[in-house]
Structures are given as C-alpha cells and as structure tokens.
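Each structure below is given as structure tokens.
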Structure I
Amino acid sequence: MAEDTFLADDLLRQLMSVGEVDLLVGVSSHNAADKLGEAVQAIERCFQQFFVRQRVVIVNIDGGDKEPPQDDPAASPVANPAQTAETIVPRQGITSLRTINRVTANYSAPPSPGTALRTLLAAADLLRARACAVVAPATCSLTPDSIAKLLRPAYQDKFDFVAPLYSRHKFQGLLARNLVYPMCRAVFGAAIRELYTDEWGFSGRLAASCLNQNVWHEEAIQTRPEAWMALSAISSNFRCCQTFLGEKPPAARGPATDIVEVLRQTVGTLFWCLETRPSLWLDAEPSPSVTTFGPDHELTTERSDLDPHRIFAMFRTGVTELEPILSSILHPDTHVEIKNLVAIEEGKFRFKPDLWVRTLYDFAASYHHSVINRSHLVQALAPLYRGMTHSFLLEHSDSSPAEMEASSEMLCSEFELQKPYLRERWKTKVEVTS
C-alpha cells in the first residue's frame, strides 16, 4: 500500500493494533504540548457525546517537543495505544461503548504541515476511516461540539470536504475576504470561504485520492496542504460543504505577521493549483453554492488595531521600489494605473475592485508564464495587497456587517466578470526576458 513506503515501523505497529475505524481525528502537538491534554479531552468528549457506537481513533503528530507532564491525558505509553475512555479520562455519565484508541506518530523534529497531513491520510487509508478531522490545539478553541460539526457531514451526510466557518471581526481575515475567497470562487466555481485553516474535515474517499497524488514533494503542499486538499476536492467533483463553528479565536500575541511569507504560502499555493489543474478551471462555469450548515458568515464590529497610515506608507514605498519587477508582471495598462495610485493622497486613495481583480489575474498569468522567479513574483504582490487593505479600511471604517457582505459579493462578481481576461492572459504567449 502507498502508506507503507513512508510510515515508520513503530507507527505501523500501532495502527495495525487498532484495526478498522469509523472516525479519525488528527491533532499536532508541535508547539502545543501544554494544550495537548485539553485537546485530547475535547476529542474524547466529542466521541462520548456524539459517536457512542462508532470505532474511533486519535492520531497525535508529535513534532519532537519535550514530553508532556505524566498526568497529562495525552501522555499514555505508546506500547499500549488502545485504551478505553474511562481509562484515559474517568468521567461520570455517558462514555463511548467502544474503545477510544490513541496513536502517536513520533518525529525527531517538527514535520512540515504537508508531512503531517500525509501521515494522517495514510493512517486514515490504512484504518479505512470513513470520516476524519484535523484540529490544532495551539491555534483553535476546541469543543466537543465543534469537532462533531467537522466529522458529522462527512460521516453521516457523505460530504468529502468539510470547511469551517467562523464569526470574525470585520477587519479580520482580510486576505481571505479580498483575495483567496473571491478568486477561488470565480476560478474554481465553489464558494468556500475558509481555504486556509487549522481545522477541517474530510472523507476517507478524499483521503485516499489525495494520498495517491504524486505532489507531496512540492513546496506548496508542504506549507499549506489544506488549501490544496480543498481545491482538489472542488476541482475533482467531490462533495464539499461548510459548517459554522462559532467565534474564531484571535491569534496568540507574538512577532508581527510577515505578510510576504503569508502571501508566499497562501497565494503561492493558489497559483500553483491554477498551474497544475488548468483543464479543470479554464473553461469551467461556476458551480451551485456550497451546502452550508449554520450561518455562512458572521461579523462583529470591535475596534481594529491595524494602522492604516503605516500600511499606506508601505504600499507607496513598495510599489516604487518594485516598479521594474511590477512592469514585467502587470499588463502595461494595469501598470500605469498602479503607478497613478501612488500619487494619490492618502485620504482620497481608493484601490477600485476592477483594478484589484485585473492586478491579481495579471499576477496569476505571469506566474503561469514564469516571467520572473515564481517565489519573487508572489512576494511582489505584498505592497499591492497593502494598498488594497488600506483602501478597504478607509472605505469600511463605519460599515455595518450587512454592508460589508454586500461589498464582498460585489467583489466576487467582479472576479467572475473578469474571468475571460484571466483566460486570455493565461493563453497568450509572452516573451520572457532573463
């Protein structure tokens, strides 16, 4: 079997002792050893409350962190991976009628997200799991109900990919709102709002399909495999849905986000997916809306700590410094409009939706034609994204959630309207200068 070629012998022995299962939940303990016990307890309570009769397993991807405390419920010895819920966490009331198995995939160093996902897919395939979920205790607020919402559509309703939906602040997740979601919706024809996420669900059928694809050496898969998995499902006619999980917890305070690295991982993966699946989107038409369990969006209006003045200054500086590179990426007409934007004073600055869409489609086509190094190309998008962000902050400083959603729908329509422009740029041969 495919998974036999890379799974460690110790992990294979653990999986073989489990046997077949109905449900698998994967959790990574890298940089989250202090939260692993809480996450495991939430998963177990999910099984006890919602999947009493199902055969279940928890697979922990251990990234070489130091051992958790011995009283941590996730610290059971590997030699005995199968334990009942009562053995792991003694509880009053309902418990699973079947054994809750726990398996640990030990890595001496933190595995990449792609390697971690490949391990989970291989485990799911070997155990013939019908439905699976991935959760991340370091960044997510896990509850039994939220985990069940990721598993239930795949297990009971025969969906293949289950994307989460969250309640967000209106200025949170702007990359998804203004780029990833509308562009993927227009190009691939599926309205999945959260393609880059730390928690999602999927079927055993999709797991086997993704596992057998020869892509695991690609950087795009190693850095953000969940987006590729979603786009694989969308473009291969697997059934996709979304499920509302509630509030998206704020990211832990730490070093400032490197937007260049974020773009490389997210937009770079998106462009790579466009490049590797052109026959599935070039002539495709939009699909019906994706089935959604719960509200399809929810916004709150707390104050934002984004600094629009600093963002605008970085936009101006970046576009000026990168002008020679942008001239090789953008259509000449688009490039002229971008240069004109730099001269506009901050208070009157607006990055109009039609220009933003043409800019992104120029970048996607230039990525396809490799007009410059592809990594450098994606990084060159950073100042333009900052310009769009500044414009968005100004335009919607006092907007209501309803007005924000209406604006998002208009942007999605603009991406769809200009899709012929992307097709034309994609198919037109260009002369690449070295």
Structure II
Amino acid sequence: MTRSIPSVTAPGWVIAVAIVVLLSIGVASIWVTDTHYVRGHDGPVNAAKQGVHALVGVGLALLVLRVGYQRVSRYAYVLFGLSVLALVPLLLAKVMHTSFGGLTEPRNGAYRWIQLPGFQVQPSEFVKITFVLALCEYLRYRRNYRTFFGLLLPLVLSIPPLGLILVEPDLGTVLLLIPVLFVMLFMAGAKLQHLVVIVLIGAALLPAAWGQIKGYQRLRVTAVLLQSPALRRAVVDDPERFAGLATKRQALEWAASSGYQLVHSKNAIGSGGILGQGWGNGPYTNHALLPDRHNDFVFSLIGHQWGLFGSLAVLAGYTTIVLAGVRIASVSTDAFGRLLSTGIVTLLASQVLINVGMAVGLMPITGMTLPFVSYGGSSLICSFLAAALLVSVSQHRPFILATKPFDFVRQRVQLPAPPSHNEVGAYDGAPI
C-alpha cells in the first residue's frame, strides 16, 4: 500500500531534521567564503545559488516520495545506462582535447562537468545513485553471486562506469563506489571468504596499477605519507631508495606543493580549538589560504569557525542519518528495499569518511564533497535524491508471503504423522 507524502515515518523525520541542520551549517559557511577575489565578495551569491540548488533537490525528493522506490526500481537499468552514457562526452573531450564549444570545459585539467544553459551537471554524481539502483535490481533475484565465479559478473559490469569516471579523472568517486559494491554484495548473501579473495587479488595488482597512473595522481597519495618529517628526511638523504615514492625535490617542497592543501586544512581545523574563531572570523575564512574551502574542504572551514563543537555537530548529523538508515534497512521486508537502504547508507557514510579523512590528513585529496554541506548543485541534488529513496523505503513496507530477504536456508515441510494402528479402518471396521 502506498502512503502519501505527509505520512512520513519516524526515521524519515529524523533524517529530515538532520539534513536541515547540515544544510544550514553549509549555507552559513558558504555565505562568508569568497571564491573569486577579482570579482569581489561572492560568498552571499554562492549561498543563494546553494539555496536554489536545495529547493530543486527538495522538489525532486518530494517527487521520489510520491512515486516510491518500488516504481523507481522498474527503471533502474535505464537510469543507470543513461547516467553512464552521460560520461561518454567527457571521455571524448579529454581524449580529443576539446571542450565541444564550451559544453565540457575542463577545470584544473579534469573533465567532470557538462555545461548546459544556465547550470552545470556532473554526471558522476548521478552515477552514484543509479549504480546502487542497478545493483539492487540485479541482486534481488539472483543467487549465483554466492559462488566465487558468480561474483565476477557484477564486478565486470562495474568496470565501465568506474573506468569512465577514473579517466576524468575522479579518483574520489571510484574510491567511494568500491566499498558500496562490496557491502551490497555481502548484504545480498555473497560469502565473506570470496570477497576477501577478490580484495587480496586487487591488492596484489596495486603495484602494477601504481606504475600506470600519472605523476600528479601519485603525488596525491604520497602527500599523505609525506606528512611524516622522518619520511621526508629519508627521501632527501636516500632519493634512489624512495624513487617510487617521491623525488628529493618533491620531499623538500612538499609543504608548498603537493602538501599545501593538507597543511592548511589541518592548520584551519587546529586553529579553531574548542569553540572556534566565530562565524565569519579567522584568517582561513577571510583570506584565500585554503583553496576549495567552500566545497571539498568545507569541513576544515567549519572546524576553523566553530571549533571542536561545530565539527562534532556535523559528524553527529551524519551519524543520525546513518543510524536511521540502518534502522530502515533492518525492518524492511523487501529485498530491493533492504539492499537500497544499505547501499545508500554505505554511500553516504563512505563519502563522509573520505571527505573528513581527506581534511584531517588520513586520506588522499581526491575532490570529494561533503553531503548537504559542500557547495555544488549536482552533489546537493543527488544527496537529496538519495535521502528521498531512503525515506521512501521506510514508507513502503509491503507484506509478502515468502521467505525473508536473502533467506537461503531451505525450509523443512512438516508432514502429518501417520495414523496409528487403532485409527485404521474407521468405516465399518474395515481398513480403508
């Protein structure tokens, strides 16, 4: 039975309140952050744009709630195919070194955006959601992935979108979708030992893949390791030994080159202390010391303005959404709904961990946004769509006359006991 939009469940209201808190913190941070100093004070302009993006996201979320995730599931493969197809122009633009008349204008050498009249679209953001939908539709009816070779098909089908996103390049989204894939396979019933074997095979191939990626991409990974002064000194003293990690010059210039954003991100968080510098105050708010502080490094700006309490408030908001999502998944009796809520929770939690880990120096800098907080139209709209699908699962709980989702134990049929000797011959004393 389909419920109306006003009939939002308790987990749905909890998620909505958490989103409002996170969105408010994000807009407040964007408001006081200038991004184009040549044009003057543009923080309020960007905050207004973020508000428009939020209204569009809310409108689409209400549409999803009205339609319901079950109807959306019918078009899972179509939506996934369209989102992957939207990545093709970006690949052609990168290979041909063209912007197609401004349609695919690169930023810092990355081809991630399609410029449409009046707005930009980042297709990889939509792939995140359609990837989860397609996996749910594939896994809901099959059991062959409980064998090792049965896992190969979903893994192979994941290569095209991951490959197209990686060449943009967008390493962050690839790092995000991999754990989503493995968690959904595990929740669908894949055996843990098979997944561990695949992870070990991937780890064994990492040295070969390391040699194939470009130098600036390697620097983003090694920048995290070069935080150690001892390691930088070792590279300077014996550059030949660490030739695969970094050169002597890269180690000497780390703080001013590949480690610049990381150093200032940690300084911004540390300078906030317990209570922070105050809203709109502090050097990292008023000066362009930290690039991308309104999107990728907005968590650093939050820590700078509101200190430890502000950072914990943001993390508490995400924890609330994740716990509500886990609750929704645990009570869902529909295989697709349980997988969908699990995938969205994993998607959100992984994105937060990658972004926050990047800001504090535990993850490589990959250009990952913070959901509902970072500036960006496609990211914010897709976050609202993901949340709407999660709430929709809690609104639609079908009653099914079947086994529970992913219950692979064969049910035993209880047969009636054979009649006793005294019960034989119930008619006229003669055996029947």
Structure III
Amino acid sequence: MNAVTSNALDISVEAKAGLERSVTVRVPHEEIEQQVSQRLIKVGKTARLKGFRPGKVPAKVLRQHYGGQVRQEVLADVIRSSLARALAQEKLNAAGGPAIEVLAEGNDSHFAYRATFEVYPEIKLKPLEKLSFETPDVAVAEADIDDVIEKLRDQRAELEVVERKSANDDRIVIDFVGTIDGEKFEGGEGKEVAIIIGAGQVIDDFEKALIGLAPGDTKAAKVKFPKDYPVDSLAGKKAVFDITVLRVEQKVLPALDEGFAEKFGIKEGGINALRKEVRANMERELEGRKKAEIKRRALDGLLAANKIDVPKALVDEEISAMQTGAMQQLGIKERDKAPPRDNFHEPARRRVALSLLVQELIRDREIKVDQARVIKRVEELAAGYENPQQAAQQYRASRELMAQIESGVLEGQVVDLLVEAAKPKPKAVKFEEFMR
C-alpha cells in the first residue's frame, strides 16, 4: 500500500460533544500526483490496450483509461495512511471506524478531508480502598437440607385416588368446556386433563375453582383471563368453564428410609449418607453462586466509583453481539424478528464501561495471568470428561479455548484484587433467599 511519506501534513483537531473528535487533514496535491504517476507506471507494465504492445502504452493514454480508478485507489490509501499519522501525531486513540468527508478546498494546492470519530475515555481510577460493596455471608443450614430432602420426597411421591373434596397439592383430573359470550373458543375444551392444584399450571381463577370439588362434581366456573395472557384473542376476556371432576388424587410421600436413599445411589449409610451428599452438592452450588455474586458486586462497586463516558461505537458493537446471542438462544434466524436493540442498551453500556475500567486496572497494576490458576482451571474443566487427560490436552491445543480460560482467570484475579483492597463488609443472608 502506498502511503504519504513526507511530513507536509496540515492537521487540525476539533473536540466535539463527549468523546467525539473531528480531525481535518490536508495533503499536498503534489504528493498525490506523484503517487498517481508512480502507480500508472506500474499499471503500464502489464496493461493490455488494443493497438499497443504491453509496456508500450503512452502515459497520456494510460491516464485516459486508468487515471480515474488509480486516483481513487491512491486517495483511499492517502486517507488511511495520513489519518494513521495524524492520530499518532495528535495522540488520539480512536474507538471505532471514522466517518470520512472529503472537503472542497478554495485552491488546488491540497486535498482535504475530515474524519469524525470517538476516542477512548481517559481513565483515572479512584483508589480501590474507597470502593463500597457488600459480600454475602451465607451457609447451608440443617433446615436447608431438610427442605431439599422434602423436595426430593415430593418428586418421588406416588398418587392415590381419594373419595373426598380436592385441596391444595392434590391432583385433580377433569373434563372442561369453556365459552365466551356463549360461544366455544379454540383451546377452551379438554378431556382427562390432570392439574396439580397450587402448582400454577393454569390461570388463577381457574385454579381457585378447582378447590373443594369431589369426584363426580360439576361446576360452572367464571374465569377472567389476565390482560397479559399470551393468546391475544383471550387476553382480558371473561369466560365460563363447565367443569366435570373425574377423580381426585393425593400425593403419598415415600418414607425416609434406606430404600429412599438407594433411589439416589446411596448404597450404605441410609438417610444420613444421603444428607451428607445433599449438603456437599448444596455447598458446591452455593460456592459457585457466591463467586458469581461477589464478582458482580465487586465490579458494580468499581463501576459506581468510576463514572466514565463510553464510546457509542463500542456500545453499538456490544448491542449487536448481545442481540445476535439472544437470537441464537431463542432460535430466531430472521434479523427483523430479533429482540429490539433498545432492550440491550443499558447492559451493553455496562459491559463496555466495565471492560474499559478492568483493562485500565490491569494496565495500572501490571496484572499478569497467573499460569498456575490457568492450569488448575483447565484441570477443573477437564475433570468432567470421561478421559480428563485427553480433554486437558485438547483444551491446551486450542488457542481460542485457552484465550477464553486465561481471560476468565485474569478477570478472577481482578475481582480478588478488588475484594482484597476494598475489604467489603459481609452481610448475613439465608441460604434459600440467596439462592432464590
């Protein structure tokens, strides 16, 4: 690529609102014409024009045929190279690509253009000791284990038919026909439909109507669909459902004995061994959740203490990335059906701001990736595979995977630094509340 080689650049910089800057660059036409001529000579060596031998095309003819195209190529190269020099000379760190506007000059001595772009913010971090955030003080209690055991019993419960009125937690099996203004509607009829009362499987009015009904009972239930009901034709509408109860079934919870423990792979130790395993699983899950929460709070504390402007171009890029990720998760392929970009603006802005602050902190404290932690993380990830050693080798052989692991480790080191420096106050919270 040809580039402007002289120092005869006329550069002016204008600071606009926020992070926006405008740089006007003037390049002598003499330099541009020199490059056009040089490039035309190269073109002439291989150009094939009727009536002329290769390499023998006159310069005037070359200009007539190729001058316009060559000039555009030279101007594009001049803009790229001169703008790079201008940014370096003025010590401007551009965020995102510039908008280029070619300017009309009052004389023929210079080619002029204006580049408008945003720059990265200048960041001066507040002392980490002044960051303010809390860390969760939470542990697994015996009562928490009791709750999990009860949920396991509920999952393994059997159902038995009873000859009584239905109550909360019962399963009721019904036929029903719904009408609106006396007319049946699509989806308003069901046969042998099983509903667990209190599980939120149906809308509130319908569920309330199912309480206190015995096998063989019939009932005309008045039901109002919520305004935010997902079926537009039913949202906010009033309906009547004619319900016939076929049977009522109650849950029978299994006994807490060795047989129950064996259902979860516990061969020895019975319920006590099951409780120990449940505790271990809960504590592993709690540890992961605590790490994630401490990370969120520490980074929020860093963000709250350092208010910075963020380049709109970077936010737009992050919005696009988040929108694409959401489309993949939702299985959406058509761009026009993607979630609105406005939905992602605030989280995208937060991500960009945190990224800039963390990068500055890494530079300021000269933090290097802890290779021992990287090795440990690879081992942790590989442990879940049938052949951990082979999996670890595959991780280490992938530059992309190792870059992701190293990035995560480095971010963990930053969080550790924030916690160590800020000395946050622990705040007691119950296990159930914290995990919810």
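No lab work stands behind these numbers, since they all come straight from the coordinates. All values reported here derive from a predicted model rather than from experimental measurement. Cβ atoms are built from the backbone, for glycine too; each structure is taken alone.
Quick one: distance in nm of label points 7 Å out along Cα→Cβ at positions 238 and 270 came out at 2.8 when computed from one of I, II, III, so which one is it? Spell out each step's value before the answer.
Details: I: 2.0; II: 2.8; III: 5.9.
Label of the source structure: II.
When distance in nm of label points 7 Å out along Cα→Cβ at positions 174 and 310 is computed for each of I, II, III, which one produces 4.8?
III
Consider the structures I, II, III: one of them gives -0.72, -1.24, -1.30 for log10 I(q)/I(0) by the Debye sum over Cα atoms at q = 0.07, 0.12, 0.13 Å⁻¹ as calculated from the coordinates. Say which.
III
Quick check: 5.6 is what I get for distance in nm of label points 7 Å out along Cα→Cβ at positions 158 and 318, calculated from one of I, II, III. Which structure matches?
Computing distance in nm of label points 7 Å out along Cα→Cβ at positions 158 and 318 on every structure in I, II, III gives 5.6 only for III.
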